[in-house]
Structure I
Amino acid sequence: MVKAQYYKPDGKKGRARALPESLFDGVIHEGVLHQVVTAYQANQRQGTGSAKNRSEVRGGSRKPWRQKGTGRARQGSIRSVQWVGGGRAFPPQPHSWRQRIPKKLRGIARRSAFNVRAEGDRVLLFDGLDLEGPKTRVVREYLETIGVEGKVLFLTDGLDERLLLSTRNMPQVIVRDFGTESPYDILWAGTVIIQRSAIERIADAPESAEEEVDDA
């Protein structure tokens, strides 16, 4: 059984809590994880790169000089790829980089990512923060109190708008509604901090652990 350290709202340590086996089964499928993360990164590409080939560049319909007798190399157009201002050979064209991954495969990758972080005791539980409004200082102090450094992923039970606004100017902190995170988000973060109520909800309904959002 995998356990995670629990922290109270004031940052003090509580009793370590067991994590649901439906998500934390200890099995890491490296091949599936690599495939899903690679597809996620490919789906982030805009695919708008474009350049003109020889047929799309304006001008150059006339031969720049006669074929023979000049002592220079033969040229057919000033818009050939070797000329400045000419077209590009095999230029990039706008296209989609999208890769589709089956839902079951995404679920396996998500569990594997959680298990990778749980292996190094980098999955923590918390009850949420008492934020009266967007307060970046409160979040920073909380992370310092529990001794967390580097990249952090907060997974909350329902999107916490106050926490989201409090961390929007913290580039190393991401806030997600639990269940909407991608395997890439989990692996990106050095520490994953999950709201305890979200974990308890998963433990009560194991089938919901298979839910996975599209990684578009």
Structure II
Amino acid sequence: MMNRKSHWENIYQTKNLQDVSWYQPVPETSLAFFTENHVPKDAAIIDIGGGDGFLVDHLLDLGYTDITVLDISAYALERAKSRLGEKAKAVTWIESDVTAFKPERQYDVWHDRAAFHFLREQDEINYYVSLLKEHVSAGGFVFIGTFSEQGPTKCSGIEIHQYNEQDLSGLIADKYHKIKCIYTDHLTPFNTIQSFIFCSFKHKPAA
């Protein structure tokens, strides 16, 4: 875990925001999921692996009031805070590897763009899935994006786990109803294409 943290701290300290493959000024797919599912403005939202990404900026601009950003890199979080200025005070920032994360509350929306696919050990995948099942409120949402089977096999020097619609849905089918999955191509700053699958799920109400 420490090696993984050191790896990401090094990336964020040595690369500019516009020089990482996941750079996306407007996270259109993620934002569309919020709109399509009529997520209320007071929903408790957590962005897993949010780093210094721009989802938090757009959610704040849209009027969302309960946002948490979790990332393994302290440096990434500091960059996001610096960019947001005074707005950063309205956000809860958590420095943690998701595989060591112990939530102290429930969330209405669990968002993850390109963090989950870095988990390749089965025990880490199982822990992540257990978090989803235990810490998303009944009727809440999961919005998750990973590399698809047509996407890269590595990112930032790390091997990843590719997913398809059946894989992602099957992991949480006992607790979540799949709303939809879409395949989308992300154009990196280096003019390469990365194939993603994005899925939205709704937590089944308790029986």
Structure III
Amino acid sequence: MTIFWLGHSAFKIQDKEVTVAVDPYGAGAKMPKFGAEILLITHAHLDHNNKEAIKGEPFLIDGPGEYEVKNVFVYGINSYHDNKQGAERGKNNIFLIEMEGIKVAHLGDFGQDSLTDEQLEMLEGVDVLLIPVGGNVTIDGEQAVKIISQLQPRIVIPMHYKEAGVFTKLEPVDKFLKEFGSTNPEKMDKLKINKREDLPQEETKVILLSKS
């Protein structure tokens, strides 16, 4: 499995046969176009819902439920964008993606104070966590650390934070790194995992992906 970060909350996740696209953005930012067999949309806001950026005719998943597409298992889990009641910005999908025996969770625009017992049960055993840290419209760095402590993944990849020229209303990733205590995170162009045994075994590792 190979994970590419495309900026904001957008990712490309590939195995040998299937490409999964998650949350392609619009809203004035330039999203790289590519083909995929599966397209996951966490919610309908313009910076997460640019379906036109994905070439071909991908299988679209934009709601809760259990799905199997080309030997990829996807679980859509209901959550809230900004608080437990979802009064202002509404609902958000968390996606758990299982490919090649590895579990990747994408939290979308998650804004709850904590994960519910039901959400935790669905996300049990997550290996790689893609989590927003930019605050303002989602959880911030301090809240993200609390969510990480609930899930205890092997690897954390922060997303949805301030980027030069775009998404400037968000907080920089440095605030999350300080809260987490990761002063020197590993930086990569992409994350490649050949087998589950390659994952960190002792503690949660933060990896900063460069924008592809």
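What follows draws every value from the coordinates through simple rules; no lab data is involved. These numbers come from a predicted model, not from an experiment. Cβ atoms are built from the backbone, for glycine too; each structure is taken alone.
Could you figure out which one of I, II, III the value 3.8 for distance in nm of label points 7 Å out along Cα→Cβ at positions 96 and 152 was computed from?
Values: I: 3.8; II: 2.8; III: 1.6.
Among I, II, III, the structure yielding 3.8 for distance in nm of label points 7 Å out along Cα→Cβ at positions 96 and 152 is I.
If Rg and Dmax of the Cα atoms in Å is computed to be 26.4, 91, which of I, II, III is the source? Show your work: numbers first, answer last.
Details: I: 26.4, 91; II: 15.9, 50; III: 15.5, 42.
The read-out comes from structure I.
Please state which of the structures I, II, III yields 1.00 when FRET efficiency 1/(1 + (r/R0)^6) of positions 112 and 192 (r between Cβ atoms, R0 = 25 Å, to 0.05) is computed from it. The partial results should precede the final answer.
On the way: I: 1.00; II: 0.70; III: 0.20.
The value was obtained from structure I.
Can you rank I, II, III by distance in nm of label points 7 Å out along Cα→Cβ at positions 8 and 136 and just name the one with the largest value? Intermediate values should be presented prior to the final figure.
On the way: I: 3.0; II: 1.9; III: 1.2.
Structure I gives the largest value of distance in nm of label points 7 Å out along Cα→Cβ at positions 8 and 136 among I, II, III.
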Legend entry - Test item: Cα Rg over 2.2 N^0.38 Å, for residues 120-183 alone calculated as 1.05, pick one of I, II, III: I
